[in-house]
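Listed next: structures, encoded as structure tokens.
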Structure I
Amino acid sequence: MLRTPDVFSSHLGATQIRALDTSADLALVRMMMLNQDPPDHARLRRVVAAAFTPRALHELATAIESRAAELVAGIRPLGEADFVSIAADLPVWTLALILGMPK
């Protein structure tokens, strides 16, 4: 499938679970790496490949586990919390870490 994008294209309809409302929505999601076919996808993959080596992923996993523990520790004094608002922090924080953004 990955070698025949003319038959199995991520770009044609994009890989969205929900229906896209407009052609502008489709155009926007087609810009995402996930929704691109070769050679564009391969070019972008080379740019981010260093962030996903086994060593980098191990270090990332350690950092994510630490951040998750911090988030859970922040809940304990409250006794209860909105899980979605707490959980939403982790993927955004992880992406920022991968991109090298300061805390």
Structure II
Amino acid sequence: MKLFSTRKPRSFRRVSIYTDESRDRLQKLVDDVKREQGETPAGEAPYDPDKFRGKFINYTPRAQKHKEGGSKLGWPLIIALIFALLVLWRFLLTGVR
């Protein structure tokens, strides 16, 4: 019964009519092989991941604030917890209520 079944939507297929995908794949393969062998393709510098390290934080104010400030409540909270544990330990050892 087709009345109660739902149809699947047609999947999207992008057909590029202005590029040759096989030529692009072949060129990418050639560039990868040259990079592995130590030769760089003409006019292209080798990929260096260190060049991009730390660049993202320069453009996001929230990340900059987090890196600079961190948590303002951390140390006072730790000191208060240590003090509370010391007081609790004293009362447990002496038995005074």
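Each reported figure results from applying straightforward, stated rules to the coordinates on display, with no laboratory input. Everything numeric in this text was worked out from a predicted model, so none of it was measured. Cβ atoms are built from the backbone, for glycine too; each structure is taken alone.
One of I, II was used to calculate Cα extents along the principal axes in Å, giving 54, 36, 25; which? Working through the options, I get structure I.
Computing distance in nm of label points 7 Å out along Cα→Cβ at positions 11 and 35 gives 2.8 for which of I, II? The read-out was computed on structure II. Computing distance in nm of label points 7 Å out along Cα→Cβ at positions 19 and 51 across structures I, II gives 2.1 for structure II. Taking FRET efficiency 1/(1 + (r/R0)^6) of positions 3 and 59 (r between Cβ atoms, R0 = 41 Å, to 0.05) as the criterion, the top structure among I, II is I, with the largest value.
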